[in-house]
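Enquirer: Down below are the structures I want you to see.
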Structure 1
Amino acid sequence: MLNIILGCLGILLTGIGYFLKELEKKRHFDRTNTAGIEGFKSYFDLKIQKFIDSLIRDFGILLMLLGITFLFYGVIFTFYVNE
């Protein structure tokens, strides 16, 4: 039963992490103009937006790694602990 819970949690966390990574890419794309240059109102706004993007990206990577770890432990629990 624990292997099913770990597997589902791993898939869920990996999916949420991937979604956050794609959200960060979309935020970057939405800020670009027709020339492909990011437009900001001020230097402070640039720094704040980059910081928020780095938080979203890092949290997404963390969730994906945690999800893959849960999947890995679910597989190990299925094949090696239940014998």
Structure 2
Amino acid sequence: MRRLADQLVAMGRQVGQAAHQMNTRVTDLPYEGPAAQRLRHWANDQQVQAAQTKGKLDELAHYLRREAQALEEAQRLAVPAKR
């Protein structure tokens, strides 16, 4: 469960970084006008959505880690079954 949580955090980080890079490149384009403004607005929206996705992945990873800890605690306290 912890390995999956780590993978989710890594995916979220990648999504956030890729969206930031895209938004930065679009923002730095030398073009002006209505189409350029629409493109910049779209890129900004994508970065916002990516940040929200990253946040959701981080929340899910936190949940998995918390549940993994609870499971380990329950296993530690469990009475062994008689054979």
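Enquirer: Which structure, out of 1, 2, was P(r) over Cα pairs in 10 Å bins from 0, in percent derived from, given a value of 18, 28, 20, 15, 10, 5, 3, 1? Don't skip to the answer; put the middle values down first.
Expert: On the way: 1: 19, 32, 22, 15, 9, 3, 0; 2: 18, 28, 20, 15, 10, 5, 3, 1.
It traces back to 2.
Enquirer: Any idea which of 1, 2 comes out highest on distance in nm of label points 7 Å out along Cα→Cβ at positions 6 and 70? Please list the in-between numbers first.
Expert: Numbers: 1: 1.2; 2: 2.3.
Sorting by distance in nm of label points 7 Å out along Cα→Cβ at positions 6 and 70 in descending order puts 2 first.
Enquirer: Follow-up question, since we're still on this one. Have a look at 1, 2 and say which one yields -31000 for helix-only ellipticity at 222 nm (-39500 (n - 2.57) for each DSSP H run of 4 or more, over all residues; to 500), as calculated. Show your work: numbers first, answer last.
Expert: Working: 1: -27500; 2: -31000.
The value was obtained from structure 2.
Enquirer: Something else: For structures 1, 2, calculate relative contact order in percent (Cα under 8 Å, 6 or more apart) and state which one comes out highest. Working shown, then result.
Expert: Numbers: 1: 58; 2: 50.
Sorting by relative contact order in percent (Cα under 8 Å, 6 or more apart) in descending order puts 1 first.
Enquirer: Identify the structure, out of 1, 2, from whose coordinates distance in nm of label points 7 Å out along Cα→Cβ at positions 14 and 30 was calculated to give 3.4. Let's see the in-between values first.
Expert: Details: 1: 2.8; 2: 3.4.
Corresponding structure: 2.
Only the coordinates and a few stated rules stand behind these numbers; no lab work does. The structure displayed is predicted, hence computed values, not measured ones. Cβ atoms are built from the backbone, for glycine too; each structure is taken alone.
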